[in-house]
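Values in this text are rule-based calculations from the coordinates and carry no lab data. Since this is a predicted model, take the numbers as computed values, not measurements. Cβ atoms are built from the backbone, for glycine too; each structure is taken alone.
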Structure I
Amino acid sequence: MAKRFTLAELNGLEQNEFARIIGPVFEHSPWIAETVWVQKPFLNLADLHRALCETVKNAGEAKQLALIRAHPDLVGRAALAGTLTPASANEQASAGLAQLSPEEIQLFQKQNAVYQEKFGFPFVICARLNKKTAILKGFEARLENSREQEIKTALAEIFKIAELRLRDLTGSS
C-alpha cells in the first residue's frame, strides 16, 4: 500500500515534492499540482480538490485537451500490455475490465476507435464508479454529445477520478 499523507504533511511540502506526490492525482499532468502549490495551506481535502479542479478549468482548452489525452483508452493497448499507471490499472480492474472475454475486448477497442475518431481524444470515465455494462452504455450515450459537451463531461469525470485518488492518498473516505 502506498504511503498516506495528512493534509498538514501535504501543506508542508516544497513545490517539487508536492508535485511529485499530488501530481499523479491527474494522469501524467504534474503541472496542475505545481500550479496549485502556491495556494497552500489548504484547509481540508475539499479545498485542495477544488483548487486543483479550478486550475484545470482556468487552464484553457489546449491544456485541458492535453490532460484528457493523457488518459489511457479503457482496455486499450496500455492496459493489454500492462503499462498503465498503477492507479489506472487498479481503477480499470475495479470496473471489471481486467477480466474481459476476447469479444468484449474487441467491443471496447471498437468503441474507443469510434469515440477517438469523433472527438480526437480518449473516452474518459471514472471507472471506479462504474462497471463494464455502464461504461459501454456511456460510450453509446456520449457519442451523441457535441465536442464541447464531451470536453466538459471528460473533465467532470477526471475531477471524480482526482477526488478518489486524493482520498486514497490521504486515507480519507
Structure II
Amino acid sequence: MKPAKSVASLPPVDDAIRGAVLDVTARLKDQPGALLPILHGVQDALGYVPEEAIPLIARELNLSRADVHGVVTFYHYFRTHPAGKRTIYLCRAESCQSMGAAKLEQHVKQRLGVDFHQTTADGAWTLEPVYCLGNCACSPAMMVGNELKGRMTPERFDAWLLSEAT
C-alpha cells in the first residue's frame, strides 16, 4: 500500500471545495469501490467535480491523481465545471436518431450557441447528451430537470425555449 501524500503536497484548494470533498470522503471512503459514490457525492454537493478537488480525492482514497481523473473524464455524467441553472439532456440513442435527433441536436446547439458539455454565456443552460431516456415511442426526446419531452422538433424546441424565457 502506498503511503498517503501530505496535505502540503496538494495544490491550493478553495475552502468550500475542500470542506465538501472532505465531508463526502469521510462518509464514503471505507465502502468497497468508494470512488464512484464519492464522485457522485462531490458533484451532488458542489454541482460539479472541480479539477482542484481531484488531488484531494486521490489523497483521501490513496489513489493516483490519474486514476481519479480517468474516472471523472470517462463518465459523461461528471462535470469538471459548474453547470448552468438548468440542464438540457438530448437523447442520442438509436430510436431518437432514426426520428431526427441529429437535426434537433444541430438546431439546439446553434440556438443556444454551445456544444455538448458546455454552458451558455449567461449561465442559464447546460447542454448534455444522454444515451436513452426511455421515451423511444415519442422520439426524439429531451429532458430538462425531471421534465421529459417527446416528439421534439426544432420548432417545438424554439417554442419551448421561448416559453421558458417568459
Structure III
Amino acid sequence: MGLVMPDFGLFFWMLVSFSLLLWILKRFAWGPILKMLSDRENLIVEALKSAENAKEEMKRLQAGNEKILREAVLERERIVKEARDLKESIIRDAKHEAGVEASKVMENARASVEQERLSAISDIKDLIANFSVEIAGKILEEKLADESRQKKLVQDYIDKINLN
C-alpha cells in the first residue's frame, strides 16, 4: 500500500514543489500567456469590427455604385434624347432650307425663262422688223425703179406732211 498512499514527507514535498511551481507559473508564465490571449482576443474583436465596417462600407459603395449607374443610365437617355431632338431639328431645318432654296431656284428659273422669252420676242421683233425693212426696200426698189414714179411718191409724201 505504500505506492497507493505516499508518506507524509513525500506528500509534503510534493505539495511544496507543486505550490512553488504554481507560484512560478502564475508569476512568470500565466501573466504573459493571459496577456497574449487577451491581446489575441482584442485583435480578433478588432478584426471582426473591421470586417463589419468593411462590409458596411461595401454596402454603401454598392448602393453608391447603383445610384451612379442609375444616374449614368438617365444621363445616357437624356443625351440620346437630345441627340434625337438635334437630329430632327437639323433634318427639319435642312428640309426648310432646301424648300427655300428650291423656291429661290424655281423663282430664278422662272425669271430667267421670262427674260429669255422676252429676249426671244425682242429678237423676233427685230428680225421681223429687219425682214420687213428689207422686203419694203425690195418692194420700193421694184416700184421706184422708174424715176418718174420716185418723183411722184416723194411729192405725195410731201403733200401729206404739209396736210398734217
Given a value of 25, 16, 9 for semi-axes √(5λ) of the Cα gyration tensor in Å, for residues 52-123 alone, calculated from one of I, II, III, which structure does it belong to? I
Given structures I, II, III, which gives the highest value for Rg/Rh (Cα atoms, Kirkwood Rh), for residues 20-67 alone? III
Name the one structure among I, II, III that FRET efficiency 1/(1 + (r/R0)^6) of positions 28 and 140 (r between Cβ atoms, R0 = 41 Å, to 0.05) of 0.90 was derived from. I
From the coordinates of one of I, II, III, distance in nm of label points 7 Å out along Cα→Cβ at positions 44 and 92 came out at 2.6; that one is structure II
Value -19000 of helix-only ellipticity at 222 nm (-39500 (n - 2.57) for each DSSP H run of 4 or more, over all residues; to 500) was derived from the coordinates of, among I, II, III, structure I
Thinking of I, II, III, which structure, once distance in nm of label points 7 Å out along Cα→Cβ at positions 12 and 60 is computed, gives back 7.0? III
Given that distance in nm of label points 7 Å out along Cα→Cβ at positions 108 and 132, derived from a single structure, equals 1.8, which label among I, II, III identifies that structure? II
Which of I, II, III leads on Kirkwood radius over Cα pairs in Å, largest value: III
